[in-house]
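Colleague: Listed after this line are the structures, all set down as structure tokens.
Values in this text are rule-based calculations from the coordinates and carry no lab data. The model shown is predicted, which means the values in this text are computed figures rather than measured ones. Cβ atoms are built from the backbone, for glycine too; each structure is taken alone.
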Structure 1
Amino acid sequence: MVALSNDQPVVFHAEKLTKTYQMGEVAVRALQSVDLDLYEGEFAVLLGPSGSGKSTLLNILGGLDIPTSGQLIFRGHNLTHANDRELTQFRRASIGFIFQFYNLIPSLTARENVGLVTEIASRPLSPEKALAIVGLSNRLNHFPAQLSGGEQQRVAIARAIAKRPEVLLCDEPTGALDYRTGKLVLGALQEVNQEFGTTTVVITHNAGVAAMANRVIHMGSGQISSIEHNDHPVGAELLEW
């Protein structure tokens, strides 16, 4: 594992991103004037307690939500005022999402679940290739109910990477998994990051995961409190938590 230089191209440029939700008469500020650049090919970890703004930031980066103010630029294109059609196209072409819960279709095999994405992608990996990358070549024809939780999460990763996204956004991808299985899933994310140069952002409550990141972005109260640069990221198999 090697450190990533910040002379890499900027993929996302966020400037003064603010998100406010109105809860009755109370305004809840989920993000407060966040400035952040994310770089091509980096593996970044977002750390912070519940309510710190991590998921809100991830959803705005992925075009699932829009900021109340500030701007978000993706490879020179300002997404802040994009309409629904433009955001849909952005998500479809450039973003892979992985969440804590796998959202696989129970009646489809692993191969068929991944194949749903390849049908709408412009330059997809084959389902077989995507599943091989996450170590599931021997589970192609298994249904979700026949797979462990970790295997289902790796199918979800294969589904996300099959369209070759430029960015992987992962919200607590190991939150429902045990220690050993979580390391396998993180290893799959790390392999994708290294093989394809996919910019990868992982939300976690688990500080131990930070050891595998190029940068660790600490959040609290809707703000970035600090950013750590890791000159010696480790392989997922060496993580301890």
Structure 2
Amino acid sequence: MRYAIYFTPSAGDPLSKVAANWLGRNVFSGAAVKTPVFRSFEPDEIARLTLEPRRYGFHGTLKAPFRLNEDITERELLSALMHFASSAVPVTIPRLEVAALGHFFALVPDEPLPELDQLANDIVVAFDRFRAPATDAERARRRPETLSISQLRNLEQWGYPYVFEDFRFHMTLTGRVEEKDRLRVARMLDEFFEPVLSEPVEIANLALFVEAEPGAPFEVHSLHPLAVPLSPGSGPGSGTRAGRKESA
């Protein structure tokens, strides 16, 4: 079994519903979702575009998938995640936009957010003690021959190339898109997601995802709300969600 610490909106959030519709799977229930019909795309083309992100589910990576260290239990991981979440502050993304990241498309913040980068940095460090060392096969899947020096260093130290200076928050929408198809894919995604991109997105929880066995779809195990800062003049019982756990 592998675990990952991601952000995903709550099950009832409009963004979650639209993303599930696009990817063809509900990451909370694991149920298949019928994908829409697009005039310029055949159903099998949409299925190919979404094959890889469908397995991982709609998410933004904060701590990439890892196996637990042999001396660590799931209960200990959950306890640490609840404790961390209860002391972390939510981050608001003013607006997401569709962007091409290399050969794939994703939703990304439309402006730099140092507080989001710092949250990701803190999670990488705080939860690395739970991660079993990467195997040779796991390292090979990251295609080390394509990585920069800093990414190789990250892979060796943290088990994932894209952390710290190499981190960019994104919520993956497609697998590899051929260059000849990128313009029409970009137009389709812009049109499809536009209705839910006008509102800010609050990263108000950390989601523990699980992969039950190699190659299985990732699903939400539990959501862990981040601490809500008390407003000036408010006191105990004023609505803080610190320490609560919402199971999916």
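Colleague: So P(r) over Cα pairs in 5 Å bins from 0, in percent, for residues 62-125 alone, computed for just one structure, reads 3, 14, 22, 20, 17, 12, 8, 4, 1; which one of 1, 2 is that?
Modeller: Going label by label, the one that fits is 1.
Colleague: I have 4.7 for distance in nm of label points 7 Å out along Cα→Cβ at positions 22 and 190, calculated from one of the structures 1, 2. Which structure is it? Intermediate results must be reported in sequence, preceding the final value.
Modeller: Values: 1: 4.7; 2: 1.4.
Corresponding structure: 1.
Colleague: Thinking of 1, 2, which structure, once mean count of other Cβ atoms within 10 Å over residues 102-109 is computed, gives back 14.8?
Modeller: Numbers: 1: 14.8; 2: 18.4.
Going label by label, the one that fits is 1.
Colleague: Let me ask you something else. If distance in nm of label points 7 Å out along Cα→Cβ at positions 118 and 134 is computed to be 2.8, which of 1, 2 is the source?
Modeller: Numbers: 1: 1.4; 2: 2.8.
Going label by label, the one that fits is 2.
Colleague: Right, next: Given a value of 27 for relative contact order in percent (Cα under 8 Å, 6 or more apart), calculated from one of 1, 2, which structure does it belong to?
Modeller: Working through the options, I get structure 1.
Colleague: Using FRET efficiency 1/(1 + (r/R0)^6) of positions 14 and 166 (r between Cβ atoms, R0 = 35 Å, to 0.05) for the comparison, can you identify which of 1, 2 gives the largest number?
Modeller: Answer by largest value of FRET efficiency 1/(1 + (r/R0)^6) of positions 14 and 166 (r between Cβ atoms, R0 = 35 Å, to 0.05): 1.
Colleague: Supply the structure label, taken from 1, 2, corresponding to distance in nm of label points 7 Å out along Cα→Cβ at positions 150 and 214 with the calculated value 3.3.
Modeller: Attributed to the structure labelled 2.
Colleague: With distance in nm of label points 7 Å out along Cα→Cβ at positions 158 and 222 computed per structure, which member of 1, 2 shows the largest figure?
Modeller: The maximum falls on structure 1.
Colleague: Given a value of 4.4 for distance in nm of label points 7 Å out along Cα→Cβ at positions 38 and 86, point me to the structure among 1, 2 it was derived from.
Modeller: Corresponding structure: 2.
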